[in-house]
Structure I
Amino acid sequence: MAKFHFNDLHSFKDFVGFVKLCSPDQYPPRDGVAPEEQWTLELAFEGLRYGLALAVKEKGDRPAFEQCRGLVEEAYGYYREGKKREGFFKLEEVCKLLRKVPSR
């Protein structure tokens, strides 16, 4: 089973929304994976970083992707500090930026 369930920018956009809604600790159980592969904040943000790298491969390096990388790291920091609201709104900014990049 793939570590992440997306393989292009279009499906990655959905993943960002999933992480935004479930972070920092409301992730659903993952079927068919080992206990150490269940969703955690760390794994979700690893997926965000991977997805942005995938987006760059698919669409080329764009200023929006660079902005998203910074916002993802800010969100991760906020969640780790227990600042859920701030983390959520940083991920909302990522969603808004990615919506402007055509993916289909």
Structure II
Amino acid sequence: MNVRPSFPDRLNSYLAWLLGLGSLVACIVIAAGLVSPFLGIGARSTAGNLVLIGVAVLIVLPTLRVATMGVWFLLHGDFDFALIAALVLAIIVVSTVLGAAAV
């Protein structure tokens, strides 16, 4: 008997995979930045940039999750939730821009 996963299960599985992969990539990039000075690979600025990139990936992951959910809901015709995701994404973008302008 072939049981097809339900809509929320597929979405949750996809989001878990996306966040897991993003976290893994970020950890590898951060680890490479931390270890490279001890191995004599690249300059200190390169190592620092790798760590910053890894942290940036970790910061972007929740925003990527909201965007992915919005697209998922839009493609599956759930326009109410797609609108909510778009509003949350807009709030994130506006707060990021205003926060960056204040610095």
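Read-outs throughout are calculated quantities, based only on the coordinates presented, and are distinct from any laboratory measurement. All of these numbers come straight from a predicted model, not from anything done at the bench. Cβ atoms are built from the backbone, for glycine too; each structure is taken alone.
The table that follows gives values for the structure above.
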| quantity | calculated |
| --- | --- |
| Identity of the structure behind 54, 48, 13 (criterion: Cα extents along the principal axes in Å, calculated), options I, II | II |
| Relative contact order in percent (Cα under 8 Å, 6 or more apart) - highest-scoring structure of I, II | I |
| If helix-only ellipticity at 222 nm (-39500 (n - 2.57) for each DSSP H run of 4 or more, over all residues; to 500) is computed and equals -31000, the structure in I, II | II |
| Read-out mean count of other Cβ atoms within 10 Å over residues 15-22, computed value 17.9, structure in I, II | I |
| Value 3.1, calculated as distance in nm of label points 7 Å out along Cα→Cβ at positions 39 and 71, assigned to which of I, II | II |
